[in-house]
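Structures are listed in the sections that come next.
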Structure P
Amino acid sequence: MMLRALGKVYIRNRSTIAVLIALLAFTVLGIFSPNMLAQFAWEQHPKFYLANYASYFFWFSTICFCIPMYFILLQPQIHFFEQETVFCRLLSKRKLWLLRIGLGMASAVLYVVLLYLLLLIRAAIFGQLTHYAENGTFFLLAFVSQCVAYACLTCVYLFFAQVFSNRILGCIISYGLILYDYIVLQGTLNWGELGIMGAISVVPGHMNTYGIYLIRIVIFIVVVTVIGTLVCPKRDCLPKEKGEQK
């Protein structure tokens, strides 16, 4: 019943429709302007199927478009679990946290699936699907890594949204993590990267850090989940009314 109610919230929410239209428009733009896709890639003259992939998963498109769209898609879910009626059904802050984390991770996977679906639709129009089949092992590994990375950002977002009852803080910190990685990869900061951007922007032939990033992010997800499980029962997870805020 709760999942059905959440599904109705998503269907009726205008932000969901707006994000889907924006993603579809971006896909169509790449169809009518295929040369634009090369600007997203990691090399100057990429093959079409790699440029198409990069337009959804490499640095610039990830930081400027795909991550912001994903955070907007999370809003109906976050708002749904802030309702007092939902909490009253669960009667447990720990159950609320674990349910939010579970659905948040599922949302991350579904979003990556959506991006690949749009990617393959664009590839099918240009007759490039065989390239993805021929490189199936790479794209499967990339898919797993990207799902884990998006799940990590989701965990951080939901942690601050529930534990501190502040979705804005969750958005700033989770986006700050991916922004930090982007700045480091650009060479602006000579510090170590977290690996979240690297886990999303997986590049063929550069898989030497794949396992390191994946293990690091999985450990981080487990740590955040455990901390949330311990801390949430002690916190007021419901948003405060204006009159209650000091």
Structure Q
Amino acid sequence: MTAPDRESDAGPPAQWVDDLRWHRSQYRQSRFQWCATEALLAATEFTRGRQEFTTVRDLRDLAGYKRVAGDYSMVCQRALGDALKAARRQLSPRDWAPVATELDLTVLECASSAFVSTWSDPQERTNAQVVRVQRIVDGLFFTNPLIRSWELQQLWLLYVAAEGFLEDTLVDLVVELRGSRRAADLADAVGLRSVTSLDCMIEEQRRSRGEIGDPRRTPTQYRAYPAREHASNHAQ
């Protein structure tokens, strides 16, 4: 599903930024909202409700759940990319920065989302949750590609957070089992070809998300980007 054509009535592109800022103010940031608990529940969609994992077989299952969650997150990102491309075409055809700034995204996130959207088929850009958010946006009093991008971004970040919970659980179990199982068997269970790759996976997760209890493991929906706030204040 590509972004619907309702944006044809969205008004001049010069007005889109103000409309997005009004939208964020009116809806306390977004219509589609979630919290850390809902991200955890989203993770259990992929584990079929399982929350305890203790064995190498469980580790293999976890790796499979994480792959499926990653695929689902990618569908959401492709849908986001579709809307981002529509916004960029009218606002800044040569540069992602203006769009990224207003959406609290990085230029790399915008570019990569557009890339995975471009190189995908229509059915690879939609799922039940994407349809739900598209309908929310279609039901707004007014909308435009920036607002659609903003709402789809919230969905994407929810499933990124869900995937993060699964990654944490996976790495925690690997670390727990290393004292009693061969590292090569653990690498094989998570689909890696070498112990070196396993070590790199653990190192990367610990560096970015920490161990059990680290506050970085608790996801938050909205980001604080001083650069965007400064730009907004300057415009006023």
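Thinking of P, Q, which structure, once helix-only ellipticity at 222 nm (-39500 (n - 2.57) for each DSSP H run of 4 or more, over all residues; to 500) is computed, gives back -21500?
The value was obtained from structure Q.
Kindly point out which one of P, Q the value 30 was derived from, the read-out being relative contact order in percent (Cα under 8 Å, 6 or more apart).
Q
Figure out for me which of the structures P, Q the number 2.8 belongs to, where distance in nm of label points 7 Å out along Cα→Cβ at positions 154 and 170 was derived from the coordinates.
Traced to structure Q.
For FRET efficiency 1/(1 + (r/R0)^6) of positions 18 and 66 (r between Cβ atoms, R0 = 25 Å, to 0.05), find whichever of P, Q sits highest and give me its label.
P
FYI, it's all coordinate maths here, none of it is from the lab. A quick note: this is a predicted structure, and the numbers were derived from the prediction, not measured. Cβ atoms are built from the backbone, for glycine too; each structure is taken alone.
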